[in-house]
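Got some structures for you, see below.
Nothing in this text is a laboratory measurement; each read-out follows from the coordinates by a stated rule. What you see is a predicted model, and the numbers here were worked out from it, not measured in a lab. Cβ atoms are built from the backbone, for glycine too; each structure is taken alone.
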Structure I
Amino acid sequence: MTNVAGRRPESAALANLGMLCLSGLSARQLARCLPPLIRGALAADPIGLFWCDAAGAMQDAWVENPGFLSSQVLHSGNIWRQQNPDAWPRFADNVLAGPVAGVLLPYQNDGFWGSDFYKGSYATIGVRHVMDAVVHDGCRPHGCFLIMRSASAGAFLPDDVDLARDIAELVLPCFLADSQPPPSSRRYPGGLAIVASDGDITYCDRAAHQSLWTLARAGDRPMIDDVNDDVEKLLRRFCGEDVDLARSLGHHEVRRFTRWGNFALRYDRTDHGQVVISFDQLLPFAAHVAMMIARLDLSPRRVIACWLLVRGLTRKEIAWTMNLSAETVNDHLDQVFAALGVNTAVAAMRHFSD
């Protein structure tokens, strides 16, 4: 793992990201959790993840904006690249470039920004600048992640490219992780939708739309298959029967196990006849802890010390693992306890377990 402790102000965010990527989940199962932590290290607007085979051919993708990966956008991108072979690299060529970040940057110019493809894809989600980083193990690529910025956020600088390389190294374990998720018992909020008594959708946040997007692509169908990503159609397709059931039962829950992770969809009828749908992703304890630690605003070494403590290591083992003195570890843990509002290791463990 990249040595991030104490090197730059964004090192704490990289430490948090590293802990999450060691939780045993695959990159697909962490797709929703990774972007907030990546943004903590590198300023970005939408973030996407892409997967490839050993030959560099794209196999799958996920982007925070659900409509961006519609079949219409993907088809138009393929057509544009065929008509303009020198204007943008093919995904395979891009990924097979190796351990490189920022390889898309030279292709972004007035010709690209003026193209119909740009206007129908990146421009629709407010993106002006695009950078990616290849995730590789030294022998073969496994995919890449896409960092996108609006015009107001500014272009990417050389330091941003270096950070993207660090992030690519940190996320490698989750690209290599088994696709079968470990036992999961903790809930990570995945959005909220409300269906009125007359069946109209009165509210659906972006996180819920993301959940519906993943359910629509949870099988073995090719990513580029034509899927209608209209949120009302998706919600009726995957939740319609359960909404009707909730109207008669009052509430119930459905579990869905997919390659994007395990989800719990909870349906609750209100006194006014509405049905509130909560989309929660089920995470294993290690990932749950990593997400909780990320909220504490700790220094990089305290992030790691806290993670090791919750994973069951003694103070002596933490000192040996981190190559620190016992006194330094005690100081780090005291600061962690202060951030948690507790006084002992037992209380800290209880905090993360509750």
Structure II
Amino acid sequence: MTLGADVYEYAPQTAHPPGETLKEALEERGITQVDLARRTGLSTKHINQIVQGSAALSPETALLLERVTGLPATVWNALEAAWRTQLAREEERERLKDQVDWLGNFPLAELVSRNVLPSTARTVDNLRHLLAFFGVASPQVAENLWGGYRAAFRRSTAAPPNEYATSTWLRLAVLEAREIDCRPYRRETLQDLLPALRALTTREPQAWIEELPGLCARAGVALVFSPALKNTRLSGATRWLTPDKAMVALTCRYKTDDQFWFTFFHELGHVLLHGKRLTFLDDDGSDSADTDPSEVEANAFAAATLIPAEHMPAYEALRRNPKPLTNIKRFAARAGIAPGIVVGRLQHENALLFREGNAMKRRFSLD
């Protein structure tokens, strides 16, 4: 989905008070304000206030003007609405002038690169762009809204990084996920798809990127690949967009197949095991990932999906004696998964040094 800045372009002042049109209509028809007052039953003072723009033109008055001028009431109502909207927009502009510094909390250069903002300038127009992007009325509303959301986030990091960058990344992912056409979520369908999803680990990275979203959509999961913004340290996120549609967003920050697949199945674990009320923001490098019950469960789900119970006796034997490294390739072939995934797990469990076996990992990029 293209989040073009032109979607939120600020409209320059083009509306005019309906009184200007009324004055022109009266002059063209040779009708004075006094005569119009007699014909409509309104006071001359009220007619003059409408002409001067100091009084609003009501729908009832629009009907009266329709009868006298011949211009439809819908035209008068539209002129009034456009004018009042323009006034409200200008009043809002004055209020927002004192809040443009709020933009400084955000990674503006990255927002420009992702077509959210047209420039990095701290201007009212850019503030309006950003508020429209987030779908909020004001910076204060955004802060209050995010304050409530953050209380419901489950994040596996003890000290969350830049929350503004995090909120921006999550919004980008959500907007993209909303555009993905999915079947209604069915837990059984997603469970039945796990073997097919796991089998993709043996394919080339391009196959994952092309085929995974379509497979996930069958089960009601919108899969999004969205590179992380700076200072977020996120690897993935899970959020329910509707009761029938879940979003799984991956940053692919480590760019190796072992990390990619573990994170992917970790997020699916949140979808399958945990409720629909929480948003899970995951940084698998944090200590709390080993203590938060939901994170522990999602980790266990990912590990058991990648190396199922029937292959664990052979894996335990491999863990005790992983060398020569050709043993890893033989085990991976029998288990039907990529050898890089096995290397990553052995490294995590200290059965291999982190410099050993890395040649078996597939590297990839979303660029």
> Hey, volume of the Cα convex hull per residue in Å³ derived from one of I, II reads 153; which structure?
Replying inline: I
>> With distance in nm of label points 7 Å out along Cα→Cβ at positions 66 and 202 as the yardstick, tell me which of I, II scores highest.
In response: II
> Computing helix-only ellipticity at 222 nm (-39500 (n - 2.57) for each DSSP H run of 4 or more, over all residues; to 500) gives -12500 for which of I, II?
Replying inline: I
>> With distance in nm of label points 7 Å out along Cα→Cβ at positions 26 and 130 coming out at 4.7, pick the structure among I, II it was computed from.
In response: II
> Taking relative contact order in percent (Cα under 8 Å, 6 or more apart) from the coordinates of each of I, II, which one would give 20?
Replying inline: I
